[in-house]
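Have a look at these structures, which come just after this line.
Taken together, the values in this text are just the output of simple stated rules run on the coordinates, not laboratory data. Just so you know, these numbers come straight off a predicted model, no measurement behind them. Cβ atoms are built from the backbone, for glycine too; each structure is taken alone.
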Structure P
Amino acid sequence: MAKSELWKKGDAVRTRLMGQSTVKNMAQGVYDDPIMEKFGDYAREAVFGMLWSRPGLDLKTKALICVISDTAIHAWPELTIHLRMARRMGWTEDELTEALMHLCGYIGLPAVREAMIVAKGVFAEMRAEPDGGLAEA
């Protein structure tokens with residue numbers, strides 16, 4: 001089936017946020033069956049094509065909002081994705097760590113502790129990549 005213009009726009013934004021290698025890995029692992037392909041198509045159009053493409057906030061700010069909201073609702077798999085996006089959009093490991101630490105007084109230590117464990121893994125994974133996981137798509 002032909003992809004819509006909104007899908008194409010969303011695919012470009014998603015690739016910019018995640019990086020080509022992450023998008024490729026997700027296509028071969030997460031989105032490699034018809035059920036998840038439908039979900040991925042919807043996410044490209046609605047989330048990346050419409051929501052992430054809205055004017056008013058830059059991609060860097062939107063990525064930080066996702067990191068904070070993932071931590072608040074304990075969405076650990078999504079936090080892994082959004083931390084990578086946040087690093088690629090220019091947030092440093094120290095800035096993201098401080099943003100998470102700031103949440104201790106608002107959402108509690110257990111959630112922040114888990115977020116820090118996720119961040120530790122994501123940051124180590126990205127540091128191990130040849131380009132630090134930061135190269136443009």
Structure Q
Amino acid sequence: MSMKDNDYLCPQCKGHLNVGGYVVFATRTESKHKGLLMLNPRPGDYSYRHHDKFKLKPGEKLDFECPMCQADLTAKENPDFAMIKMIVADDHCDYNVYFSRKEGEKSTYIVADDNIQTFGDDALDFDDIFDIEL
């Protein structure tokens with residue numbers, strides 16, 4: 001699966017989350033501060049950008065929302081993760097992308113049918129943390 005030119009979509013409104021080489025989210029910290037967070041779209045690259053005054057604490061769990069429809073993107077299968085859709089240009093396949101909501105935790109899973117790809121130093125075995133029938 002090529003990671004070039006992926007489209008990332010809100011699972012609720014199907015709006016495109018890609019902007020200017022990032023995946024954009026409306027976020028809220030545990031202390032209720034709000035800000036836009038722009039994540040690198042390449043799975044396994046955990047770089048991100050945000051406004052200088054939007055401070056994130058290591059290990060803090062963020063609420064991720066769609067910036068268009070304000071849908072809560074918390075994964076139903078595990079509330080420690082957010083979930084969005086990914087469409088890969090090469091194969092036109094629809095994937096679920098799960099990523100950790102904790103600042104600094106490097107854990108991402110890309111799932112389609114019974115195919116699971118795992119990224120990040122903090123990723124555990126998918127079956128141990130998600131209750132999904134594949």
Check: For distance in nm of label points 7 Å out along Cα→Cβ at positions 72 and 88, which of the structures P, Q scores highest?
Finding: Q
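Computing FRET efficiency 1/(1 + (r/R0)^6) of positions 48 and 104 (r between Cβ atoms, R0 = 35 Å, to 0.05) for each of P, Q, which one ends up highest? Mind dumping the intermediate values first?
Working: P: 0.70; Q: 1.00.
The structure with the largest value is Q.
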Note to self: If distance in nm of label points 7 Å out along Cα→Cβ at positions 56 and 80 computes to 3.1, which of P, Q did it come from?
What the structure shows: P
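Of structures P, Q, which gives 15.5 when Kirkwood radius over Cα pairs in Å is computed from the coordinates?
Values: P: 15.5; Q: 15.0.
The correct label is P.
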Note to self: I have 12.8 for mean count of other Cβ atoms within 10 Å over residues 24-31, calculated from one of the structures P, Q. Which structure is it?
What the structure shows: P
Margin query: With relative contact order in percent (Cα under 8 Å, 6 or more apart) as the yardstick, tell me which of P, Q scores highest.
Written below: P
Notebook entry, point to check: A value of -500 was computed for helix-only ellipticity at 222 nm (-39500 (n - 2.57) for each DSSP H run of 4 or more, over all residues; to 500); which of P, Q is the source structure?
Noted result: Q
Check: If distance in nm of label points 7 Å out along Cα→Cβ at positions 40 and 64 is computed to be 3.1, which of P, Q is the source?
Finding: P
